[in-house]
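Just so it is clear, none of the values below were taken in a lab; they were calculated from the coordinates. Please read these numbers as outputs of a predicted model, since none were measured by experiment. Cβ atoms are built from the backbone, for glycine too; each structure is taken alone.
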Structure P
């Protein structure tokens, strides 16, 4: 069969995965593992060496594996902070423990998006991300008020993608449930003022 390649930068260590389903998993650390500057790659050995053309050594996973992931100087700070993040994750009950918390955060925001008549979700229910809830105001006349309420509650960074618009609430592992509750409270407050 065709090897499954998956970018899991947003999802890595947020929920249990069946790693046997993938030939390559690529995940940037900057969302759930640590700061930007390092990447986790999980590769099935049976797909290595099957490239039919010459590729630069920096892009050849066999080269990196052969050098114990130290073919070039590793980004020491990013690797060290990722180690600290993984220790924190272990203290939280590991992937199973953080998955439970992530499910609670996602349920909290999506329940409000579905309940509140001023908002609508972008993604179909079955396609919703646990890490990034995307939604929009049904009526743009409430945009300024909503954004003012969010700012007053010290919420920032919820603007949606520049090509799609709307809002995007990122709920990566380190975000506490209380932060999602703050956003939900703002959404409820908008409803009372509308």
Structure Q
């Protein structure tokens, strides 16, 4: 199946799942499983996105990072031809605004940029749990970022995002995720 078609199908599937109690329970399990990992314990600076309703909810995760004294950096898509992104420090005092994708981003002009993070929590629509391939939203922002700033990556993958077989074509520029966390297991 081509990526565009699969993205459209996955978005519809995730929209249908977004308001179910099962999703909320899985989001809690994903957070608990992440917090058991060495990645969590050994990371001081963490890059993340403010989640859309169809994605795994990151709001409690961000609060937990702050509670543990970790530095949180929110992804910001840059307005350039390269589809680049940076991670801006996100604190309790940060001002947020909606990006062109509808995602909350830090809009403080003086926010600290840190692209050399200990860990990046990578969003996506579909993940192959055998090859660690990821199907994102199609902009290539994370693949370009990770090619330029290699670091440890983890994906929080609910039951609707799990694929045991890769039904999409992987490109040479697609960067696999280091660790995939599902509600049932942690896959290195």
Structure R
């Protein structure tokens, strides 16, 4: 299967620091790798309603925002969550998208978990702090989501930037962006898992 990257842009503004860093990393992909970019702010999802015990889930129509995002997610071999760090985690747009995964997991005939198993989840984030450990909850959200779905996790590319364009002055982040997608991503593991499991 040829690689197909889906870049899910979670910022509330276009061309923000996270997107700039994501585009720098994407420039390094080979020309035959398909790239699809979806800006969640332009495709707002409704709030997720947990219906686990109330009703059967149905597959959303492809001409709706949930259907568009579901189909794009299932088609991707590599899923890139490009969300700025907001209050130490992903943006509200991104969290709502991840919440919808819960419904897709329970949709009969969809095989959401089975389809994503073995595929790769990546993260890219700009943060306005020099201390990268403030992004640990963000990294944990993505790593644990990948582990739950038995996906590979490529890690998170972090860059520093607050004002528009700041990340383009973060030479370390730009250097890491050049090889970020070239690494072999391991299967994600929950932090508490031991090698014996």
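To which of P, Q, R does the computed value 0.35 (FRET efficiency 1/(1 + (r/R0)^6) of positions 58 and 130 (r between Cβ atoms, R0 = 30 Å, to 0.05)) belong? Of the options listed, only P reproduces it.
Which structure, out of P, Q, R, was Kirkwood radius over Cα pairs in Å derived from, given a value of 16.7?
Going label by label, the one that fits is Q.
Once mean count of other Cβ atoms within 10 Å over residues 66-73 is evaluated on every structure in P, Q, R, the highest one turns out to be R. A value of 20, 42, 24, 12, 1 for P(r) over Cα pairs in 10 Å bins from 0, in percent, for residues 98-145 alone, calculated from one of P, Q, R, originates in structure R.
Looking at structures P, Q, R, which one was distance in nm of label points 7 Å out along Cα→Cβ at positions 74 and 178 calculated from, given that it came out as 2.5? If you can, show how the numbers build up before the last one.
Numbers: P: 3.4; Q: 2.5; R: 4.0.
Going through each structure in turn, the value belongs to Q.
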